[in-house]
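Participant: The structures come next, written out as structure tokens.
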Structure 1
Amino acid sequence: MATLTKLESKLAEVLGLAMAAQDAAREVRGMLGSEHAPLAEKLAQARDDARETQQRCTELASSFKGKKTAILDEAREVKKKAADMMSTYLDRDADALDGFEFLTMAEAAEVGHWSVLQTLNESAGNERVRDLVSWALPIQERHFQNVLEGSRKLAAEEDPNETA
């Protein structure tokens, strides 16, 4: 298997997180009742954005000669780790607020990973990576804001004096 550079490895990580984000958005969307249709719509958009991010990352991975398979393999490993974290955090007793809190953590991680990829690429100077980050980072920042707002909305509906 090809050895990946730090830049290629970080690309694999953001790709794996995009893969995992699709499943997470679908899972948490299923926790919402009909009264939260606007939140469900935002999750559907986030899932679609993650799908497009996956496609764009995979296309970019193809441009690294002899590295696509290694990048995809590492991405699948990242997706598996993220899925394990989600299943641990969102056990059978989890509710919509738990789901949105998990997504808040996950989206913050995605913003962080994309920011690191951007910084690594400042030295590497790969124009295709720069273009991808310029497209993806604002989307990830929007996703983070959306799930944070969703978490706060759901928390505001809770009775703080009720036992957990």
Structure 2
Amino acid sequence: MKSTKQRVAYHIATVLGLGDRLPAPGTTAGSLPAVVGWWMAMVFLPTPAARLAATFVGAAVVFAAGIWASAAESARRGQDDPGPVVIDEVAGQWLTMAPALLLLETQTPSNLGLSAVVGFILFRFFDVAKPWPVKGFEKLPGGVGIMADDIAAGCYAAIVLAVALSLT
């Protein structure tokens, strides 16, 4: 029987259990709900400043909670980085989206949606490819290592998204 603390860690780490229930956990259970949730939040928030603040605060809160939850769930499962732990994708995906809020002249649902699709593809690419030094962050201990490589992948994806938005 899981304790309350273990249940909370499980639900955070697996994004309400989706990491255990859906195929391709990183993409389906982590990144896709993260980008859809980001887009929905952006559509309903009233100002660009509120959207930017929500994106950065959301990514920071998810990162901090994810360190704790992924470490706890990793220890419970006896694995260094269990596949069903997908909270790291949420933090990286939200970080990827920040340039859209800084560089889009008008933040309509459609251009935020297009940016979300491009950001999703870019983040998944960098999360899977793990170019230097992204892969090295996996070696950090515990929840920090689980979360840090996705933050690094999100930084790469954000840079490419920023360049793409600057050229349009």
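Rule-based calculations on the coordinates, nothing more; no lab input. In this text, all values refer to a predicted model and were calculated from it rather than measured experimentally. Cβ atoms are built from the backbone, for glycine too; each structure is taken alone.
Participant: Compute FRET efficiency 1/(1 + (r/R0)^6) of positions 23 and 119 (r between Cβ atoms, R0 = 25 Å, to 0.05) for each of 1, 2 and report the one that scores greatest.
Facilitator: 2
Participant: Work out mean count of other Cβ atoms within 10 Å over residues 47-54 for each of structures 1, 2, then name the structure with the largest result.
Facilitator: Largest calculated value belongs to 1.
Participant: Suppose Cα Rg over 2.2 N^0.38 Å, for residues 15-54 alone works out to 1.13; of 1, 2, which structure was it derived from?
Facilitator: 1
Participant: Taking 32, 20, 9 as the value of Cα extents along the principal axes in Å, for residues 31-70 alone derived from one of the structures shown (1, 2), identify that structure.
Facilitator: 2
Participant: I have -28500 for helix-only ellipticity at 222 nm (-39500 (n - 2.57) for each DSSP H run of 4 or more, over all residues; to 500), calculated from one of the structures 1, 2. Which structure is it?
Facilitator: Working through the options, I get structure 1.
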